[in-house]
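Values in this text are rule-based calculations from the coordinates and carry no lab data. Treat the numbers as computed from the prediction; the structure is a model and nothing was measured. Cβ atoms are built from the backbone, for glycine too; each structure is taken alone.
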Structure 1
Amino acid sequence: MSVGYEHVDLSELAKRGIKLGYTPDVLTAAVADLSVMLALMASRNGGEVISLVQENKWPSISWAPFGLCGPQLSTSPASPQRTVGFLGFGRISQATLERLVPFGITDCIYTSNPASVETPERDAELARANRLRSVRRVGAEELARESDVLFVLAPGGATTRHLVDEAFLRRMKRTSVLVNTSRGTLVDSDALAKALREKWIWGAGLDVVEGEPNVTADHPLVKEPRCIVLPHVGSGTFETRLGMATLAVQNLLAGIDDHSAMPAALDLKNKL
């Protein structure tokens with residue numbers, strides 16, 4: 001009952017002829033919704049301002065013209081351009097992009113698996129469909145440098161570990177926001193904590209953290225005021241979990257019946 005499978009030894013399954021069912025697609029909408037929520041919370045200092053109320057500090061805060069402000073996700077006359085970036089550009093990334101269009105996002109940049117096939121024609125069609133000025137594939141340095149909000153939405157595993165490291169974070173804008181709703185291993189937690197502490201970037205919204213669930217109140221990221229940390233609840237809607245459970249059961253029943261194909265089976269032919 002998971003879309004990820006990096007916790008499974010695929011080569012051993014392939015050796016033994018064991019089928020692997022998983023639950024892709026079903027959670028796309030829920031994770032995209034949460035990704036946008038985290039972008040808004042991180043941009044508008046959600047952790048800091050909520051704590052003011054919860055810790056009874058609101059009465060002692062004096063109003064100021066730029067007090068408790070943060071960068072706006074949507075475009076405005078003062079900031080008519082907004083570039084959203086995606087590290088990984090699969091189903092969830094594209095669903096997230098669709099949700100951001102009403103905010104006035106003007107440009108989309110992304111990196112993806114070198115083996116994936118994206119064409120300028122496909123990108124141009126995506127731009128037209130989403131009423132954007134441009135959608136284009138870029139290198140990692142440009143992704144870091146140009147993204148106002150960067151969504152990390154790539155698979156986990158050894159090949160993607162710490163793609164967002166100190167060098168990557170140092171290239172980002174001081175007003176940029178990082179959102180990770182994929183796998184915690186893609187982001188170097190120590191480097192991100194340092195980036196937030198030293199204000200290389202504005203804020204971060206995380207649904208996943210390396211080493212989870214062993215993330216406690218003394219974790220460097222939890223201690224950062226401009227970092228929102230959730231306990232991996234991206235698929236946590238009633239509708240999505242019901243869909244995932246149903247698909248997992250359908251996979252199981254089909255797996256038992258040698259004459260039926262799993263509705264969602266991972267191809268293990270190249271995993272030996």
Structure 2
Amino acid sequence: MTSADPAFHLPPGLSAERRDLLVEVVVRNDAAHGPALLGLILSGSVARGLATERSDLDVYVVLTDEAAADRRTTHSATVDEVPLALSELEELPTFGSEGWWYRWSFAWAPVIDDRTGGTLASLAHAQATVSPTEAREILVDHDRLDGWINYAYRALKSDRDGRALERRLDAAESVPWLLDTVFTLAGRVRPYHKYLPWELEHHPLPGWPAEELLGLLRRTLDGDPSAIRETFDRVEAACRAFDRSLAEPALAPVIDDWGSELALFRA
């Protein structure tokens with residue numbers, strides 16, 4: 001197999017060295033597994049055009065369940081190969097489980113060799129997206145929306161009471177909850193921090209232009225109460241828009257349950 005093979009797709013912008021290394025990985029796994037090799041998915045910084053000279057290749061080697069049994073990840077200075085059974089790729093780990101934290105690794109990750117007729121690309125996409133049912137579970141059952149409101153509210157109370165350090169600590173604590181909320185509302189798994197600016201710039205969230213959201217995050221981390229209030233307004237609007245697609249509202253009641261305390265967000 002060579003990079004000229006029509007079933008073999010390399011992302012643009014790779015150095016000649018990394019192109020040759022990826023070809024070598026495909027050829028070696030093809031020889032080792034034959035028909036049991038279902039394809040390879042490139043993840044990590046190289047897949048997203050963020051590689052430095054120190055970056056290695058992160059490659060998922062998708063195999064039949066039988067071939068993947070007892071296989072272990074191999075590490076080297078240039079490539080990490082992660083064996084993955086097809087059934088594992090078909091599973092969608094739930095929010096908060098150990099597997100959830102790996103789901104974003106498939107976001108925008110090119111399938112460099114697919115022997116399934118497109119199934120791998122579809123499964124990778126499913127890993128990195130959130131269904132409306134999952135979104136409700138994340139935002140309501142796992143309290144990500146209410147948790148964000150709680151930390152944001154605490155920051156605003158500390159600001160009102162002149163507690164600058166406490167305000168900044170609660171504002172900073174609110175950020176992971178906020179990111180879970182806004183990405184879930186968009187039907188996407190939240191990226192790792194390293195990739196957040198890249199994703200927002202290359203794959204913007206609807207209603208959240210990259211510089212606007214990054215600016216709000218920076219100001220929130222500084223404990224800026226006006227950033228918290230502006231963010232609340234936008235999140236509330238997005239939640240009520242989300243509810244319009246449901247038979248019964250799910251997110252507005254979470255917000256409305258705060259009752260008169262919401263006045264602090266609208267001061």
Structure 3
Amino acid sequence: MLLMRPKQWIKNGFVLAPLIFTGQFLSMPMVGRSLLAAFLFCMASSATYIVNDIHDLDRDRRHPIKSKKRPLAAGVISVPTALSILGFLYVVIICGFFIATEVAIVILGYLLLNLAYTFVLKHQPVVDIFTIAIGFVLRVVAGAVALDVPVSGWMLVTTLCLALYLAAVKRRQELSQSGIEGRKVLEKYSVALVDRYAEMSATGALVFYSIFVLSDRPELVLTVPLVLFGLFRYWYVVETLDGGESPTDALLADWQLLLTVILWIGACAYALWPMRG
């Protein structure tokens with residue numbers, strides 16, 4: 001199970017964003033469609049982790065942290081077992097084509113993008129960060145496709161900026177904690193450079209989210225301070241508490257950050273509650 005990195009499935013919460021912002025979260029059929037899309041994305045993201053771990057096995061075995069934390073590198077799971085699990089995940093995704101074809105097509109794009117990332121794109125500076133970010137955008141697109149609703153351009157660009165922020169911070173922490181030994185592309189970066197990337201992306205996420213709220217969902221205006229606090233708090237966790245190499249770990253380890261996310265979800269649900277007004 002560790003090979004599939006279930007803790008990372010929290011990232012697939014982005015699939016549920018259209019469900020919240022369209023106010024359809026009380027419709028059981030719509031909730032079912034969104035959860036199915038999120039489930040298929042969980043299978044797809046786990047599949048990409050396995051492919052990546054197999055591809056990077058030799059390098060991970062020489063890494064001081066990954067050699068202990070990643071099941072394949074640590075010798076906890078064999079390559080044949082990993083391939084069997086990978087085959088099962090692909091079968092589940094193929095079954096998804098017969099249940100939710102449009103969602104599965106988006107997921108196919110995600111899988112192809114990540115294959116390109118594993119073998120080529122993750123060695124290309126800047127491109128690697130954008131590739132990670134586009135994966136989050138595809139999650140939002142899959143959520144919208146599952147509901148058969150249009151997705152706001154402002155929501156997509158906000159998601160892109162937020163994901164760029166998280167990816168830039170991840171690269172920053174890899175550089176500061178492991179140096180260029182962490183991954184090959186880090187040779188092309190500096191802490192100062194990725195700091196600027198992170199600052200630009202965080203500013204963009206806040207600005208575009210505010211535009212999205214004011215133009216499409218003015219009832220969510222009170223959630224803007226929560227987003228601002230979340231960005232501030234995450235940077236604090238990175239700078240002071242030395243987190244951020246794994247956004248999921250940073251979120252789950254800091255109660256203030258986790259509470260901010262919960263409050264944001266609650267505030268959105270309350271403001272967009274279908275029965276209000």
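With helix-only ellipticity at 222 nm (-39500 (n - 2.57) for each DSSP H run of 4 or more, over all residues; to 500) derived from the coordinates and found to be -24000, which of 1, 2, 3 does the value describe?
3
Which of the displayed structures (1, 2, 3) returns the greatest value of Rg/Rh (Cα atoms, Kirkwood Rh) on calculation?
2
Out of 1, 2, 3, which has the highest value for relative contact order in percent (Cα under 8 Å, 6 or more apart)?
If we compare relative contact order in percent (Cα under 8 Å, 6 or more apart) over 1, 2, 3, the biggest value is for 1.
One of 1, 2, 3 was used to calculate mean count of other Cβ atoms within 10 Å over residues 55-62, giving 14.2; which?
Of the structures listed, the value fits 3.
If Rg/Rh (Cα atoms, Kirkwood Rh), for residues 31-158 alone comes out at 1.08 when worked out from the coordinates, which of 1, 2, 3 was used?
Source structure for this number: 2.
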